[in-house]
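Readers should treat all values here as calculations from the given coordinates under stated rules, not as data from a laboratory. Note that the coordinates shown come from a computational prediction; the quantities given were computed from them, not determined experimentally. Cβ atoms are built from the backbone, for glycine too; each structure is taken alone.
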Structure I
Amino acid sequence: MIDMTATAPSPAFVLVEPQLGENIGAAARAMLNFGLTRLILVNPRDGWPNPAATATASGAGRILEDATVCTDVESALAEFHHVLATTARRRELSKPVLSPEIAMRDARKLVGGKQRVAVMFGPERSGLDNFDLTVANAIIEVPTVPGFRSLNVAQCALLIAYEWIRSGENATNEPITLERAGAGPADLHEKSVLYDLYERDLASNGYFWPVNKAASMRMSLKNLFLRQNFTKAEVKTLHGVRKALRRFRSGGDEAGSENMEQQ
């Protein structure tokens, strides 16, 4: 019997809209091989639980039993402080691009500093789209030959999990911590709430114009907000900045409505 509680804190693996149960099971098996135990599924195509996943997991069924199933990416990642996204295409979003080795080395330091880290994998056919990628702090890019870059999701999970366990071999790096008073890291939910409020204000003032560019403008702005490693104190400061700007524009005191919005 494998003791699932004996593993040290580690990143969660998030499979976004996985299509084949066999790939989910193979990813779970790869995770357990290298000491990773938390799996999150976003809208698995064939529903959940999936008998094909259980059959392929081959001894890692407990990971599937404990898997969390979510309906969308942001709710799946809301609690995490740092999100890494695997993709072979960098798209047009501005993100740091890391190798698996460097990404997992940094992830281990973040986890050592008591931050919650997630690694996101996209659907087999198309990979992660731009809207999924906006929530990521950085991209993991596996070096492959230019003419054939697509990896099976379970293969990619295996490579990342392998680099995770390697990052712990003779590790001497200090944990990444935030030392300033009140400077605990903001999670994705806190950053998303902040972005939503700024987006609403900008929309009401006609910022997203012309109409045919509004969607890409929103995506770029959301990417700008969510990729940042904000602290809780910094998020609070940006809420205060927004409140001050709204008060200046209206010529009144909106503190009461602001407090309601932030709850």
Structure II
Amino acid sequence: MRRLEGKVSIITGAASGIGRATALLFVNEGAQVIVTDINEQGGKDTVAEVGSNAWFLHHDVSREDDWQRVISETLAQFDKLDVLVNNAAISSGEFGVAADPENVTVENWDKIQRVNALGPLLGCKHGIAAMRKSGGGSIVNVSSSGALIPSPMETPYGMTKAGVTNLTLSVAMHCAVNNYNIRCNSIYPGGTRTPMLERLLEVMAADAGVSVDEVATEWGQKNVPLGRLAQPKDIAFAILYLASDESAYVTAEQLVVDGGSRYPSFLSES
């Protein structure tokens, strides 16, 4: 049997990158997938690439009424929710603004906070209610290695992703002690070749007068003990494990998928 056979899942931020790779993997493993994003064309492109058993819903994760609508439409169509992947996120770099501790603005902080922190909170809030009606489920919150190491140039991003850690632990314990049969875990991707990172690589490549692939290769070799940046599917496989029944005894876990990049000192020893 496929690992998610018969399960209904919602994946936010699935118009590209990790979300799209996860949607493709989930469908291949037997799931029905609700693809959500504010990027309507990207979301529809994901569904077209994934094929059958995937549907797109426009979704602003920072709005509670959008969460209520997405959950309601999912339950109306499938009568249950088994898996929720809180993946949608934004960074300061997408807006071309400074985000170090001295120059961060309240406006930028508020924008990132609403998507990266409030979004997962609302997802957990309404996901729990839906999963209780379904008899249980699995919530996977996508954090970042930026939550575990200093993020001086992306301070709001790092702060919100660190907040996802406590949210995950709180949700996991709340559901466990109340016997909801709902697990909640978090994933910590390292540098991954998603559109968010590609934009930074393009700037670096232009400054250096080389190709994006050359910059990515050099970055991986210099900063990642495994010697490369992650591909979205590397993260998707970790999400699949936490979504599936293979992790039935795993909750409140922090699964780091960063190629060892938390330990850069070891690179100097090689």
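Name the one structure among I, II that semi-axes √(5λ) of the Cα gyration tensor in Å of 35, 21, 18 was derived from. Structure of origin is I.
Have a look at I, II and say which one yields 2.0 for distance in nm of label points 7 Å out along Cα→Cβ at positions 165 and 189, as calculated. Write down the numbers at each step before the final one.
Numbers: I: 3.3; II: 2.0.
The value was obtained from structure II.
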